[in-house]
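Laboratory data are not the source of any read-out in this text; all were calculated from the coordinates shown. Here the structure is a predicted model, which is why all the values come from computation and not from measurement. Cβ atoms are built from the backbone, for glycine too; each structure is taken alone.
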Structure I
């Protein structure tokens, strides 16, 4: 008996959903002004008919709080920073649909260099 294969998504969009505890001055990816960005992202994917091949994933802290809200796009290891609804629209249209990363929205290179070696 043959087992059917399940295709993998073309893109994964890891949207940080970390918020700082009340009264903490640390920057966070989710606050009163940005709390609806994940829903906006998923609605945009649904409206364009690409939910499924593109998976939006809520994630905890991605470690770049000072640049929040942030979203990591895989494949390619692209970290988008200071997200807004307008930026999300452009990321979907340019990066996801046309495979052209939006360079001006990426985190500065000095804060997103090569991955840390595991020492193997």
Structure II
């Protein structure tokens, strides 16, 4: 039985600011670390859209994407409070006045390329 994480379950949390090239590299690293033999078939990190490239993993083809995909909690700082002061308060366990919400942030993931027979 194969105990490796399935490629479609590998998520690389890479911010939008770090870009698609970095997201693609991190995803490839994580897949290799899981023990998968990955061959890059093409890259599209400079093209518009969320596609980073196409890879072959042991005979199956996957498209690597980078877009808003994972949930992250975000603290909303009370009006008039300096951001650094707020960070210090949070690190000390003080969260009075903070509002918490969730938002989707960027990550890279693999989608199988399934062709109709």
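Of note:
- When relative contact order in percent (Cα under 8 Å, 6 or more apart) is calculated for each of structures I, II, structure II comes out greatest.
- Here Cα Rg over 2.2 N^0.38 Å is compared for structures I, II. The highest value is that of II.
- Label whose coordinates, when helix-only ellipticity at 222 nm (-39500 (n - 2.57) for each DSSP H run of 4 or more, over all residues; to 500) is calculated, return -4000 (choices I, II): I
- The maximum of distance in nm of label points 7 Å out along Cα→Cβ at positions 72 and 88 over structures I, II, that is, the highest value, falls on II.
- For FRET efficiency 1/(1 + (r/R0)^6) of positions 56 and 96 (r between Cβ atoms, R0 = 30 Å, to 0.05), the highest value in the series I, II is held by structure I.
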